[in-house]
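**Student:** In the part that follows, the structures are each spelled out as structure tokens.
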Structure 1
Amino acid sequence: MTGANGLETKLIIFDLGGVIFSHSFDVALRYWAEKAQANFTDIKSKFSHDHMYALHEVNKINIEEYKDHVCKELGIVLPLKDFIVGWNSIFLNEINGAPGILESLSKNYLVVALSNTNQTHCEFMRVKYSKVLKIFRKIYYSHEILERKPNRAAYQRVMDDFEVKGPETIFLDDLVQNVEGAEVVGIRTIHVTNFSSMVTGLEENGLLL
């Protein structure tokens, strides 16, 4: 379908966390702090999405290895069970209106998701958000395709599967670096800062009436 900008859109790629549902790493850090009898502010200052976090998202280290790294960085001791409970607690409610947007778009376009994640989170998401995730034609998880945003290979993998080109694709994400990564391969983008910005971006591209 040709949008208001004169470009035909065939494929729409959504990020998940921060776009379709809310999430907060603070929830996990508070849980870990409580279980480890540590100070939340202290461990929050030490936590980062570092190189080991990235390796975990492309399945190069497992959850136990990642847990050991995080605990060392934060200066806490946690059993794997408590770490996982906290790790999965980052996932909050679906963003109001997002499922309806997906349902509407899926009637006219190929609607898929591309998410940087890991096996533990993926298993949890598939249960918690089972209804909304079923709307997507296909979901690409970084730990399964072994590529993560903003690496160009992640976006290219999705486009190649559906034999579409960058200008025929729209990508939505809440992180600027992921939006910029998509633009490198010629994809049209929408930076999602809240639900209203997502709707406005889709309207500007002629995808919502």
Structure 2
Amino acid sequence: MDKRIEHRFAELKEQLEKIAETEHVEHTEMMGPLRYVDEEALLSWQVKARNLLSRACGKDSEHYREFLDSEDPRGMGETNADILKRLRAVFSAATEDYAGGHLASLRSLVQAEVFESELEQARELFGGGYHAAAAVIAGVVLETGLRELCDRAGLPHGKLDKMNADLAKAGTYNKLQQKRITALADIRNSAAHGRNDQFSPSDVDAMIRDVEQFLAQGLGS
């Protein structure tokens, strides 16, 4: 799990509880006494919660769609206090699923499909003799995988070498793996800058295989 997202869930949960404490009764001529919460605070929270759910769950997720649906008023006499209760239930479910690793698992499955598609493209280019292009694509997949590992470890994104060093220092993988990633990055850089004399077709073939293995081991959980 991304520690920053986990922390944000906790922050917004605390903010939600404070908004709930602002509940008060307003008397109306047509509907009588109705319960409301601080409108401005709720609107601000909704924007922040919506953004978090889109990042943590994805815009195609049941959590995000249900959150959007729960924001709409339902019938006469419904107040923003009623809307808050629905949003709280959805947000609580998303928080629980994220903490339990269920959303991370779904994200990993989707991401794995994307990575596999890109690596398949690299294999096809390699098979067609476009070794430099294949190395560049494999390198992009590798760097994207490192970003995901940084998210899970609560580390900032940066250049590939910096992320590689930070992940090794954090114990995500060992020094031997760090050196291999550095070597793979060198192949990618040489290919991207047209220095084809600095790597061989067999280097690229091994690179694609090693990137695939690294992703399977590092992002498999």
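Nothing in this text is a laboratory measurement; each read-out follows from the coordinates by a stated rule. All values reported here derive from a predicted model rather than from experimental measurement. Cβ atoms are built from the backbone, for glycine too; each structure is taken alone.
**Student:** If helix-only ellipticity at 222 nm (-39500 (n - 2.57) for each DSSP H run of 4 or more, over all residues; to 500) computes to -13500, which of 1, 2 did it come from?
**Tutor:** Among 1, 2, the structure yielding -13500 for helix-only ellipticity at 222 nm (-39500 (n - 2.57) for each DSSP H run of 4 or more, over all residues; to 500) is 1.
**Student:** Looking at FRET efficiency 1/(1 + (r/R0)^6) of positions 45 and 157 (r between Cβ atoms, R0 = 25 Å, to 0.05), point out which structure of 1, 2 has the largest value.
**Tutor:** 2
**Student:** Sticking with this structure for a sec: Can you tell which of 1, 2 yields 3.5 when distance in nm of label points 7 Å out along Cα→Cβ at positions 101 and 189 is derived from it?
**Tutor:** Going label by label, the one that fits is 2.
**Student:** OK, next. Assuming 1.6 is distance in nm of label points 7 Å out along Cα→Cβ at positions 117 and 173 as calculated from a single structure, say which of 1, 2 it is.
**Tutor:** Comparing all candidates, it corresponds to 1.
**Student:** Another question, then. So Rg and Dmax of the Cα atoms in Å, computed for just one structure, reads 23.8, 83; which one of 1, 2 is that?
**Tutor:** The read-out was computed on structure 2.
**Student:** Also, quick follow-up: Out of 1, 2, which one gives 1.33 for Rg/Rh (Cα atoms, Kirkwood Rh), for residues 69-124 alone as computed from the coordinates?
**Tutor:** For Rg/Rh (Cα atoms, Kirkwood Rh), for residues 69-124 alone, the value 1.33 is produced by structure 2.
**Student:** While we're on this one: Name the one structure among 1, 2 that relative contact order in percent (Cα under 8 Å, 6 or more apart) of 29 was derived from.
**Tutor:** The value was obtained from structure 1.
**Student:** On to the next question. For FRET efficiency 1/(1 + (r/R0)^6) of positions 13 and 37 (r between Cβ atoms, R0 = 30 Å, to 0.05), find whichever of 1, 2 sits highest and give me its label. It would help to have the intermediate numbers written out before the result.
**Tutor:** Values: 1: 0.10; 2: 1.00.
With respect to FRET efficiency 1/(1 + (r/R0)^6) of positions 13 and 37 (r between Cβ atoms, R0 = 30 Å, to 0.05), the highest-scoring structure among 1, 2 is 2.
**Student:** From 1, 2, which structure was mean count of other Cβ atoms within 10 Å over residues 93-100 = 16.9 calculated on?
**Tutor:** Derived from 2, not from the others.
**Student:** In addition: From 1, 2, which structure was mean count of other Cβ atoms within 10 Å over residues 29-36 = 11.0 calculated on?
**Tutor:** 2
**Student:** Between 1, 2, which one scores greatest on percent of Cα pairs over 17 Å apart, for residues 133-196 alone?
**Tutor:** Biggest value here belongs to 1.
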